[in-house]
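Q: Below: a set of structures, written as structure tokens.
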Structure 1
Amino acid sequence: MSSKNNKILIIQPILAHYRYSLFEMLVESEDYDVEIIGENNIGDTRSFSRINNKIKPILKNRKLKFKRHTYIWQFGVLKYIKNLKPKIVVLTGVDPHIISNLYIALFYRFFNIKIIWWGHGKINQQGIIGRYSRMFFFNKGKGIFTYGEYGKKTLQKYMNSNIHITNIKNCINSDAYGFNYSQTKSNKNSVFTILFSSTISKRKRLDVLIDALALLKDNNFPVRCLVIGIGGHKKIVEEKSIELQLDKMVKFIGESYGKDCVPFFQQADLFVLPGASGLSIIHSLSYGVPFITSDNLNIHGPEIEIIQPGINGDFFEGYNPASLAKKIVEWKHKIKENKILISERCIKSVKEGGYTPECVEEKMISIFRKIL
């Protein structure tokens, strides 16, 4: 099959750093001529540090605020697609806030070019107008990629039966998977070690972990905590940890990515992220480190579906520090008794669950074949 006659264009709001491995695999496909365009710098999201000649940071996102909503138009996209006639176009969403994508979908629909939507698969957002606009544009597509099974099943209730709805799951960069490194633990300290690694924002609720650690300290439970990340809430939780006299128990590492954070993950016995969790779950489990988070499932990304309570992670109640402290104690005993088995189960859930760039790319390519 000649790739020259199988042009596929993927348009992204931002060329997020964690997708580089996946994008690199897609553009190197022998069967399809894949090209990816987007913006390379937006907000707190890490963007690409290197660019492939088929991964192009040529778009500029312009924001328009109206009442409580922020809308995005990707400048440069119309000029680029004007004379480009791919076989398939992959767009983020449907998200009515990215208004340029809605125009692109209608533009390419006019030329009978197939559209695949790629996102969470949510329908009931932004009220009645948002719901019906999503349903309208979803039904104009030939396929939908979702990150989770919940999104897939939700869409299947509303979409036309001829639309290919596929849960392709999600992934991170190849150099972020712990199983790609030696599994030898570098933790020579016998103290039970908790790891938090994420943007330190209010929605991540690091403050809940700090309160839980204070309870454990009051009960003479030996534990230490490594905190990787920066963010607007960092100063607040640092001051709180000092106020609660946890400065010897909690160590703030700062930013650390890729190979630089390997030693910290290899020291960890347990990963705790009390608030909104997503790809951090995959990152943690790939090192064989079980993951603990809140049982408020509405706050989490689709990756939460990989958690098997008592097997590769667990949930504590709401944002209750006492409940979290109890889970930490429970898991210390679990890990002490079955550390190797738990580690193997964590890694297995990532590999066999399909949360790798290879698995995601394979699913995407298989749908391209079906649609074409």
Structure 2
Amino acid sequence: MRDSALTQPPTADEKGTQQLLLAAGTAFGLVYGLSFALLVWGYDALLLSSLSADLAWGKLLLGLPLTVLICILVGRRAVAASGLTRFLAFWPITNGLLGAAAAYGVLIASNLLVWIIDPRFRLLPIFPYGRPDAVRTGFIVLIQIVLGATVGLTQNLAIDWAWDRATPAGRLSWRSWAVMLLCIPLAIFPALALNELIHRPLRTPQQALSDFLDVAVTATAEEAEAAGVSLNVVRGLRDNLSEGYVTHLVGFDPDSESWFSANVDAAFDSNLLMRCLTFGASVVHCHDLSELLTGWMDDLIRAGLSGARPWEETGAQALVVDDDVVTWLTSHRHRLSQEYTVSRSAQRGGWILMSAQFDTGFEMGCYFRGARPVVVDHCAEMPAAPAR
């Protein structure tokens, strides 16, 4: 293609020329957007799925179509502008935004997905954003802005080559599409950076628990010892462990500036909810959280009926209940009773919804969040089940 091809296309049909350039811009944006989304979120989703993580594919399902759409629009807009600066002006900004979306957006997308699929958790900060996240996000955005200039230059080159390989009818050929693959390596580096700085640290606690359970569920004491796994971590719980479970990342140590110490839950088919403390890739302690939650619901109901606060009598401060929660419970005293059934209704991240069904027909749900201590965020009346 001649140097002046982009500004003076070698054809009299300017409309056809513009359509060909826009098609090439669309193709570049499509390939780059797909590459970025699949490498950044697809790889992470695949690994999370192997760990039986809750909502493993969620970030990919939300991130992929949005990323592809943005990249297609930018690819077309860059072609429609004039001069080489068109590529350098659009892609650094776009790439920086993609980096922010891939880092900070991990938490936003996870929250949004929970709000969509489970209205009971709507608008709750299931996956909060903290200082370590902000530092890592800033670094990722900086990397992406710098790489954005390279993406812009690559699109300029790809458009040039795609033009040379177009069909006589002025359409993109398979050879034109092939040159668009030049952008794939440009998505690999940010994917590696995002994996190391954001995704892998977030996966590590669930990876540690999953690796531990692979041994602890079925291995004998001798096999576990040979694998370097201490079954004392789940002493008294092994009879209720099963191969069917879902893992939930509760959160990292709030007193730490790192992502080294974390709490992870495993919800088993046997109805056991086990909470484990991890240090790096090691599981150091697990306990039966389902039993504690049932006992805490009993205490909350007792508070509603009599005004007592049993959780304050232990002195361990394992549970924190705000005065507003107690006020709500006492205001509904006339709807409570001594006869009720407690169950675990749902869990998303570190938030657990426990419900109590009373013989009066009243059903309430209480939201527990976090660890060390566990906080009762609020209680609310649960809507009645639809009649069959």
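Where a number appears in this text, it was derived from the coordinates with a stated rule and is not lab data. This is a predicted model, so every value here is computed, not measured. Cβ atoms are built from the backbone, for glycine too; each structure is taken alone.
Q: Here helix-only ellipticity at 222 nm (-39500 (n - 2.57) for each DSSP H run of 4 or more, over all residues; to 500) was calculated and came to -11000; which of the structures 1, 2 was it taken from?
A: Only one of 1, 2 returns -11000 for helix-only ellipticity at 222 nm (-39500 (n - 2.57) for each DSSP H run of 4 or more, over all residues; to 500), namely 1.
Q: Quick one: mean projected area of the Cα convex hull in nm² came out at 25.3 when computed from one of 1, 2, so which one is it?
A: 2
Q: Figure out for me which of the structures 1, 2 the number 5.1 belongs to, where distance in nm of label points 7 Å out along Cα→Cβ at positions 197 and 341 was derived from the coordinates.
A: Here the read-out was taken from 2.
Q: State the single structure among 1, 2 that was used to calculate distance in nm of label points 7 Å out along Cα→Cβ at positions 77 and 309, giving 4.0.
A: Computing distance in nm of label points 7 Å out along Cα→Cβ at positions 77 and 309 on every structure in 1, 2 gives 4.0 only for 1.
Q: Turning to a different aspect of this structure: Computing distance in nm of label points 7 Å out along Cα→Cβ at positions 141 and 357 for each of 1, 2, which one ends up highest?
A: 2
Q: So mean count of other Cβ atoms within 10 Å over residues 117-124, computed for just one structure, reads 19.5; which one of 1, 2 is that?
A: Source structure: 1.
Q: A further question follows. Taking volume of the Cα convex hull per residue in Å³, for residues 157-212 alone for each of 1, 2, which is largest?
A: Top value of volume of the Cα convex hull per residue in Å³, for residues 157-212 alone goes to structure 1.
Q: Taking distance in nm of label points 7 Å out along Cα→Cβ at positions 149 and 285 as the criterion, which structure among 1, 2 has the greatest value?
A: Result for distance in nm of label points 7 Å out along Cα→Cβ at positions 149 and 285 over 1, 2: largest is 2.
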